[in-house]
Structure I
Amino acid sequence: MTQLSYIGIRMKAAWIVFLLVFAYLAWHLYTVQILRHEELYAKAKNRYTTVRTSQGHRGEIFDYSGNLLVGNVPCGNIFVDPTETGSDAQCRKAAEFLARELSLDENEVYRNLTTRTITIRGKDGKTKTVAKRYAVIKSVIDFDEFERLKLKIRKAGIKGIYFRSSSKRSYPKNELLANILGFTNLDRDKIVAVIGLEKFYDRNMTSGKGKTKFERSRDGLPLAFGNISREEAHDGLNLYLTIREPLQAILEEELDKLMEVNKPSAAYAIMADPYTGDILAVAQRPTFNPNDRENMNPQAWRNRIAEDIFEPGSIMKPIAVAGALDLGVVSPETKFDCERGRWFYGGKLLRDSHPMGILTVSEIIQHSSNIGTAKIALMMGERNLDSTLRAFGYGKRTGVPLKPETAGIFRPLKRWDKLSITRFPIGQGIAASPLQIVRSYCMLANGGHPVNLRLVDRIENPETGKVEKLPVTRLPSVYRSKDTHHEIIEMMKSVTEPGGTATIAAIRGYHVAGKTGTAQKFINGEYSHKKFTASFIGFVPADKPRFVLLVTADEPHGAYYGGAVSGPYFKSIAERTLKFMRTPPDMDLAVYDAKFKAAKAKVMEEKRRLWAQEARERAERARRKASLRKSQSSVSKNRVRNYAQR
């Protein structure tokens with residue numbers, strides 16, 4: 001082979017190699033630019049594209065007039081990525097510093113800094129170990145303190161520590177309406193609603209996240225010519241309640257006085273508009289401060305007005321009597337023998353608080369006779385009594401936006417026993433929540449129209465300003481007769497007038513329609529003679545009521561009758577509320593005083609007549625006993641004489 005031909009072969013080989021390399025490069029460029037373009041472009045974009053997230057504000061809660069009840073304030077959270085914290089010695093030094101600055105336990109901080117892996121269970125059920133990239137050091141730090149700590153920690157050069165600004169819930173009125181409003185907790189960066197309206201309307205008030213995606217330089221700054229896409233964060237919806245803050249303050253002040261004087265284990269007070277079902281004010285004790293929950297007892301934040309039930313006692317009597325009046329079974333002047341306070345029915349004794357004789361239906365309500373009410377119910381019959389109590393909402397939830405809510409205890413008709421018809425109308429054997437009782441009295445006050453109780457009046461979108469008004473539900477009256485409403489109201493007025501069981505709840509210048517309720521608590525299968533619930537419920541002015549008000553004390557110390565325990569606080573709350581609402585009196589005060597004085601004198605005259613009659617009866621009984629003893633003594637002497645003669 002000549003040298004020339006050898007060179008030619010080498011050149012051909014070189015061209016072949018060159019062509020192969022060129023073909024490979026062409027194929028590689030085709031693969032990169034065409035086949036894998038989207039994949040590689042996405043990877044490259046991820047390296048120079050950053051996504052920043054933002055969070056809107058959670059919806060706020062206001063009273064009816066726009067006074068802030070729940071808001072948001074800025075705060076900060078400090079967390080750590082344990083995979084970036086360095087050696088154990090560095091972690092120990094960092095833990096000492098953080099514990100000192102944040103007032104934390106040093107060993108707990110050290111564990112958070114050094115726990116770099118966690119074991120999780122996969123979808124297949126198998127466990128695996130993964131890197132732990134997040135641990136909270138301290139959350140919900142006041143914003144000013146957060147900014148100070150951020151500078152100090154950064155200056156200390158601690159590795160793996162990150163800072164995130166956020167917001168926390170603020171309750172500017174502290175304990176005011178706390179159980180109804182509820183509260184939230186923070187789990188990592190997620191707000192978790194726990195109870196109350198915060199939980200019920202959580203989906204409405206939760207804000208949406210926003211995303212900003214932009215191209216950045218190596219130092220993290222956005223490129224002026226880079227692409228930017230934005231998805232705006234949005235705020236949650238605001239709630240406007242039916243609550244009036246001034247009335248709420250009045251209610252809570254008076255409830256605190258009740259707790260201090262009577263020392264019950266719990267107490268409730270609810271004020272509602274009988275025509276709309278709006279809850280104007282509501283409170284319970286014990287309560288809590290949602291801004292300070294470190295030592296909070298769970299029993300304090302449980303929503304007792306929706307969850308708790310108790311036997312209403314005599315509060316039930318006007319409901320049953322209204323049904324009897326409406327059916328035409330009785331009239332206000334129908335008379336019943338109240339058996340001098342002791343009556344056997346179904347093998348069981350039923351007592352009145354004091355002996356009473358022949359009473360009209362009106363007097364049965366005024367004097368709160370158990371026996372008289374039971375006899376009225378017997379005339380109604382089981383089916384009519386059952387339908388009456390259910391028509392007034394017993395055995396049904398009220399539908400307020402609080403969970404859980406009880407339906408109470410009201411046995412179906414097929415499970416009634418022989419005593420049920422005499423016990424249910426006097427509030428024994430049936431249990432209801434404070435809300436159910438208030439709803440039934442709204443019906444008594446408004447002419448028998450069922451209403452749904454409302455806590456939220458409207459919902460507002462803070463970004464658009466759009467307001468959604470929640471509907472008011474008012475159904476046709478359950479009364480068949482147009483006279484029923486007037487008749488039962490007149491009877492209930494007499495309860496607070498001289499001769500009634502709650503004159504202490506009377507309000508000068510106004511007609512008050514109300515009813516006391518004193519119920520023995522059913523404990524361990526029997527009625528206690530030491531523990532009671534004492535209630536008073538009523539509405540003012542009686543003929544055109546501005547509100548229905550319930551005050552209940554659970555297990556008060558000392559006095560336990562509803563009129564004596566709850567009546568005075570009903571009066572105080574009602575007087576202050578009428579003044580706030582600028583509600584004029586029903587009559588001139590001088591006329592009212594004269595009528596009240598005359599009625600009181602008439603009652604005293606009747607009492608003196610009864611006392612004189614009882615004195616005559618006692619004297620007659622004593623004379624008969626003396627005559628009987630004299631007769632027995634004479635018989636004994638004759639027997640002795642006859643025996644001596646024999």
Structure II
Amino acid sequence: MALGNEQMKLAANTIRCLCSDMIDKANSGHPGAALGMADLAVVLWLNYLNYSPENPKWAGRDRLVFSGGHASSLLYALHHLAGTGGLSLDELKDFRQFGSRCAGHPERGVSPGVEVTTGPLGQGIGMGVGLAIAAKKAKTGNHTWVFCGDGDIQEGICHEACSLAGNLKLGGLTLIYDSNDITIEGSTSLSMHDDTRARFESYGWKVFECDGHDYAQINKVYHKAEKVEDQPCLIIAKTHIGFGAPTKHDSESSHGAPLGAEETAGLKKALGFDPEKSFYIPDEVYTMFRERAAKCARLIKKWRREHPDFTGETKAPDYMKLVSKLPKYEVGKSIATRSANGDVMNSIAQVVPELIGGSADLAPSNKTELKGCGDIANGSFEGRNIHFGIRELGMSAIVNGITAFGGFRAFASTFFVFSDYCKPAIRIAALMHTPSIWIFSHDSFYVGEDGPTHQPIEHLAALRVIPDLAIFRPADANETAYCWVEMLLNLKGPSCLLTTRQNVPVLEGVQHDGVARGAYVIYQSGEQGINTILFIASGSEVHICLEAAKILAGEGKSVRVVSMPSQDLFLAQKREYRDKILPEFMRKRIIAEAATRYGWDRFRLDYKTTNYLSIERFGASAPYKKLAEEFGFTVENVLKLARNLG
């Protein structure tokens with residue numbers, strides 16, 4: 001039986017009071033959006049959203065994203081009423097407290113039913129696009145719904161992601177725009193006079209409008225949007241921020257601070273609730289959500305009959321099959337690791353069909369095209385290559401969405417210097433522990449003639465400080481192959497692969513096990529003791545350290561060269577292994593990397609017996625070999641640094 005307007009109103013107003021109680025008890029939160037969006041959320045949840053309270057990860061569920069994550073109290077209230085993951089009323093009372101499943105902004109893996117971590121505005125829109133792309137590829141028939149607000153619409157990532165979604169004719173995606181014309185500083189007219197409808201229509205979206213508090217209108221536009229198959233949809237819902245609050249209705253003051261006891265009491269009275277009762281939920285409201293869950297249960301049985309094979313699980317590929325497909329590179333030959341990356345990707349793509357992704361209009365340079373695998377474009381989702389256009393942040397958020405959907409390993413690619421544009425989404429991936437992959441080519445000043453704007457200097461240090469992010473900078477083609485194995489086996493978080501523009505020699509002594517541990521001894525000579533000169537390097541600097549070490553070895557010096565493709569993996573090893581590779585008695589050290597030295601001091605034991613080969617200034621425009629001479633990245637300079645250790 002269809003719910004009537006009065007029942008919808010009771011559910012929405014119950015949620016409004018519940019959200020205000022949560023925020024008041026925490027003395028922290030954002031009531032304005034939660035109160036304003038309650039009607040939109042209730043109609044969606046009780047009439048359209050397909051979900052499973054008992055199994056929040058059911059593969060056929062609709063995906064619901066709150067891009068405006070500050071409205072988290074509304075999301076938690078909905079999940080409690082639905083019984084998702086057993087989220088209790090006591091947990092709502094613990095909103096925003098240490099260890100609570102009801103965190104200040106929705107966090108994937110913390111609160112049941114949260115699809116993606118949101119809060120930084122606009123990223124939820126990008127991840128929603130990714131979720132919808134994944135649904136098309138999986139052919140699961142589920143719909144992706146994204147709630148957003150004026151702030152999300154203003155963010156640049158919204159343009160990036162929505163422009164691409166329109167170009168792809170991405171049906172099955174509906175963006176519900178909570179248009180209340182208010183941001184923190186006041187009216188949106190202070191900063192925008194956009195024609196949002198015209199903007200989205202120009203992208204190729206189907207646009208609807210409604211009164212966000214009129215249940216008949218909301219139902220009508222949801223029904224229409226759900227039926228559109230060849231376009232993404234935008235619903236512009238005109239709402240009132242702080243709906244029902246006596247003095248903060250339509251006021252920016254309701255955005256980011258509790259209403260307070262007096263205002264909440266006035267809200268409850270205006271909505272027909274007892275001001276003296278906190279966290280009160282009528283039985284009738286629970287019944288509405290139980291009945292919806294029962295209806296969804298019947299849909300779930302049907303869906304499982306129609307999709308018996310798709311589990312939505314992300315699994316690591318078979319190790320032996322993966323390794324068997326790796327190309328082998330002959331020692332002494334010279335190849336850019338970006339070129340090796342292309343070889344490796346196309347080889348492993350045969351046994352990793354879930355690998356999909358693309359580049360920000362740089363695939364020929366990044367070497368990331370999956371050849372013969374087709375394209376995702378213009379309503380066709382059978383292929384595996386995505387042409388993201390020049391949209392680095394949008395690309396990165398979309399990749400997070402595809403990966404978060406489950407069953408796919410999505411990658412993004414661009415020049416390393418543009419990782420700055422990707423970084424907000426990389427951080428979100430690390431927070432979510434989703435195994436997204438970024439491939440960054442042109443990893444140093446060796447870019448050469450393009451000059452300092454395109455020569456990454458500080459970018460490695462900036463990424464290395466992100467927790468739970470695995471970063472790989474391989475020394476040669478074979479290390480590149482082994483890095484790919486480790487990235488695909490890593491399901492605990494995101495990974496980044498850095499590759500060279502310039503050719504580097506294929507090295508002797510490369511070890512897969514060593515790459516898997518983050519660092520290993522690639523060469524040593526002489527008695528290993530206190531007089532050993534220890535070289536520690538990553539990427540393209542390993543080979544110049546090797547050449548220098550071999551010259552010193554010919555002079556009778558004791559040397560050791562450690563290739564460290566991943567600081568993160570090495571630091572995660574047991575102390576016994578770390579001490580074996582970098583013994584404390586080896587105090588004479590050369591640390592080399594074509595980037596700022598920030599972060600490398602952790603491997604220095606003595607300031608007086610450590611020399612660095614790094615770059616502490618912006619680059620310059622010149623052929624890369626000339627730059628190597630000017631910046632000291634030569635065998636001769638490495639020898640000088642080593643001999644100066646005494």
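Every read-out reported here was derived from the displayed coordinates using simple, explicitly stated rules and does not represent laboratory data. Predicted model, so just to flag it, every value in this text is computed and none were measured. Cβ atoms are built from the backbone, for glycine too; each structure is taken alone.
Observations on the structure shown:
- Identity of the structure behind 52, 25, 22 (criterion: semi-axes √(5λ) of the Cα gyration tensor in Å, calculated), options I, II: II
- Comparison of I, II - label where FRET efficiency 1/(1 + (r/R0)^6) of positions 191 and 455 (r between Cβ atoms, R0 = 41 Å, to 0.05) is highest: I
- In this comparison of I, II, the computed figure 1.6 for distance in nm of label points 7 Å out along Cα→Cβ at positions 367 and 567 is attributed to I.
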